[in-house]
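Okay, got some structures for you below.
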Structure I
Amino acid sequence: MTVVRYFAPLGFVFLFACKKNDNPTDNNISYPAKATLAGAVVMTTNAAGVKVYNGGYGSSIANVPGQPGYFYLMTDRGPNADGIIKDSKVFAVPGFNPQIGKFKLNGDSLVLVETVHIKSAANTPVTGLPNPAGSGGTGETALDKDGKTLPEDPDGIDSEGLAVAPDGSFWISDEYGPHLVHLDRSGKTLERINPFGTGTGGRKIPKVFANRRANRGMEGLTITPDGKTLVGIMQSPLYNPSKDAVKNSLYTRILTYDIASGQSKQYIYKLDNKNTANSEITVISNNTFLVLERDGEFPGDATKPSLIKKIYKIDLSSATDISDATDGAGGKLVNGKTVEVLTDEELQAAGIKTVSKSLVVDLLKDVAAYPHDKPEGIVLVNSTTLAVSNDDDFGIIPPDPVNNTYIQKILPLTGKADFNTVYFIKLATPLF
């Protein structure tokens, strides 16, 4: 194993441990232990000299069909930090247009070769600003850097999950609605599906998903190998029936959505503990998937270190579909209770089985000195190689205490600003 020191743009220094991948299905491409996005620029600098970088591509990762060594990486809604007003966000670049980048692996760098800007059905660029109430709004107030309220965007998207259809079009899940958004190859919205029926095309997902927790919506999305079914996972338990009622709940929901018919099913995924959440789901087969579950802490933080960043293999085939035939606001009820508030014993008595899960990768143990708080994208490159991307938050976080501005996001383990990095992990056992 050789170690290469790479001097990235912007003055960051990264260490890479390079190793060969000898899987012939990828034309003998050599996957490094990790690769970093090259050529990032500064979008803005605040009065304190804090730089906002145009990284942010780590919210999801997908293979480019038919092009080994190429990846799609997606941003979320854009650089933002908590504001001092309750449920407010300060948007460092309010006009930021969420986007999908196509990257080529070049040694231990990922080089941007194409940008797909997310656009509305009218083919105009959307922003990452919150939706209005009744059509996906989270109740958040968007502020600019001067504390002035920003307008809502009915087409705004907090893009989190990405799936590539067989025809090359894109499906995205977001944390607002939640919405399932279908984009053509140029990024134009073809259809927008949500629990309210307010999206383009008029199709809906079950009403219960409108109870999502703000900033904890449909965090992950994938598509089955036959290209027929979308599979999305909620980041946290729904506020169903209320925030207080589910404060100790461990049950999140997986949605399967038949693209042709619009029919859906729902399954329960049980979190490890109430401090973890789901960040991504990616396909293995029509019934088996990988799920990334994590806390939100930094490895190496002396005050509150990260304890859980794990990737599990799950199987839907033996789990119980908890769909509600009446499509009620609270979904399926058991003895008058929503699924989120049931105990394990009550689930068992009702004959409801959660999806099975088995550990595949523990990032904190299996990746040497893994430094990031937010691994958010995973995809299988081949049967024995897994790619994991991190959300670098465009290099900023809110200060503590919050004061309507932002500071540089520094990783405790490196002492450097967080930056988009993709890790290539060799699996001991092939997954297919």
Structure II
Amino acid sequence: MIHLSRYSLILLGVLTMSYFLPTGYWKIFGSEEGSTMLFYSPLKKQFVYRDYLGSHQFHYRDEEGNDYSRAAFEDLLPFLYYKTMEKKGLLPLTIEGQSFDKATIKKGRQGVEIKSRHLPGHYPQIPLYPLFNQDPDQAMLPFPDDVFRFTERGMEFINADFNRIDEELSKRFTHALMMKGFSFPATVLGGKTTNLKPFDAGYFVRDSEGAVFHIMRVKNEPKIIRTPIPPETDIRALVISENRRKEFYGLAITAENRVYLISYDHYKLIELPADQYDAQNMDFKLLISPLHRTVTCFNDRQVFGTVTDGAYSAMKSYQRSLPETITPATDFIGRMLFPFQLTLTNEFRGQAAPQLHWNGWLALISIGLSLVGYLVYVRGIKKRKKRSWPAICLLLLTGVYGLICLVALPDDT
């Protein structure tokens, strides 16, 4: 029992140190993670980017490596920084033979960002949603008193004030869905759960057979549209974005990581050029300007960008690696000291995600030094000649973490 208790404490100590020691090291000797923001300049006809190097340091460059000041960089992106252009008295401006004033630029802009940690399955979610009541006679979009959820047999509304199921409203919507051929249960749902938007576009819901339905609530009555989106598209996520431009309802992401716009034109799907996109570990961004559309997808290592024309035909692509903010020496020492590291967070998950990260062949150096240190400790300090094979096995697996635990919890029995 004594040995069992000791090694239980050692195991707990190893796990604790594998989190705190590397975290403390990188806090002291590391630096902030770098990032890159990629844009397309309609003036330069090429991509430009802003690198963040940590400690409030920025680099502004184009794809050819030319450096710019912050002001000069903003001048290359007149549709993005149109308010600055207005203050400088540079509006209206002429690009590609077209004149753009403030109103035209503002009307032609839109942006949609999809963070991986906000996608279904990447964060804990309570499947209760507000379905806004669209009333043309009301100027405001009031928040409803009830929420809905999908069950195995229907669409169920729950009064949020009294925590009771609204049987009558539930039956109306369930019947309306069944009349349109909806197969319960729902598998994917997308909608914007806030009334801070110009109007409400309802929800897009994929049923158990792959068909996609557009669900709205108009004057407290169901309005259900079975869209012509092919069931074989295998949609895994729906992101809705209400915008006064009314070009598209939102975006659909498939199991094959293809990204489509769901257009207002009879729900036609428009595929976006995002071949490098991986919804599991990448974020996605679509920036629309009066002239071009820019698609970017990025993770903690690389950023990919493609610019298209107004019809979403690819014109030019560019990619680059994110800037390194840690010196090679700091990185080498950190990987050599700690054979592995326990992390509890993941930037692509909105919840705790414990993971062990092995530091590759450099970990063998730490393990070797730990074995030498242990033999010196046992032979030179404790004056023992007998080897402890369980201790040696522990060191082979845990390196410096095991060494600290063995010294802190000596076996003197």
Taking distance in nm of label points 7 Å out along Cα→Cβ at positions 76 and 236 as the quantity of interest, name the structure among I, II where it is greatest.
II
Which structure, out of I, II, was volume of the Cα convex hull per residue in Å³, for residues 44-115 alone derived from, given a value of 112?
I
Looking at FRET efficiency 1/(1 + (r/R0)^6) of positions 92 and 316 (r between Cβ atoms, R0 = 41 Å, to 0.05), point out which structure of I, II has the largest value.
II
Value -500, calculated as helix-only ellipticity at 222 nm (-39500 (n - 2.57) for each DSSP H run of 4 or more, over all residues; to 500), assigned to which of I, II:
I
Work out mean projected area of the Cα convex hull in nm², for residues 52-243 alone for each of structures I, II, then name the structure with the largest result.
II
If Cα extents along the principal axes in Å is calculated from each of I, II, which structure is the one that comes out at 60, 53, 46?
I
For distance in nm of label points 7 Å out along Cα→Cβ at positions 212 and 228 computed as 2.6, the structure of I, II it came from:
I
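None of the figures in this text is laboratory data; all of them are computed from the coordinates on show. What you see is a predicted model, and the numbers here were worked out from it, not measured in a lab. Cβ atoms are built from the backbone, for glycine too; each structure is taken alone.
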